[in-house]
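Listed after this line are the structures, all set down as structure tokens.
Bear in mind these aren't lab numbers, they're just calculated from the coordinates by the rules spelled out. Computed from a predicted structure; not experimentally measured.
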Structure 1
Amino acid sequence: MSASVKRVWPELVGKDVDSATKIIKEESDIELIQTLRDNSPVTLDYCPTRIRLFVNEKNIVTVEPRIG
């Protein structure tokens, strides 16, 4: 990945998960977008082809989505 590739989407905090997913797909070539509830257990490995969306009970993004 080049330095110009977007890696973090802070503007998606507060958006619904469907809108956030759509925006990420439009702005990146990442195929693996995982939606998880806040405080879900996750592995600590770094995966350059993955983005995790952490959402609350109303499916609102609560943490900056980022590649990894």
Structure 2
Amino acid sequence: MPSPLFALKVWLCVWPLVTLLTACLRGLARELPLIMQTMAVSGILVPLMVYVIIPFLNTRGTRPKGGNQ
């Protein structure tokens, strides 16, 4: 089970990305309904989190057990 610290780290990555993507899409897709705007944001954000951000956080937070093996 992930620790509360890991959840905080993920949230600290998600929040600015959601804000940035929303601000970028606001100008490009202003005429689109909200549901389409959120679909675009989540379509970009979820793969970015799954394939880039979370693996990066996992490798930075783990250390080999038993020293230099």
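The table for this structure:
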| read-out | value |
| --- | --- |
| For -5000 (helix-only ellipticity at 222 nm (-39500 (n - 2.57) for each DSSP H run of 4 or more, over all residues; to 500), calculated) the corresponding structure among 1, 2 | 1 |
| For mean projected area of the Cα convex hull in nm² computed as 6.0, the structure of 1, 2 it came from | 2 |
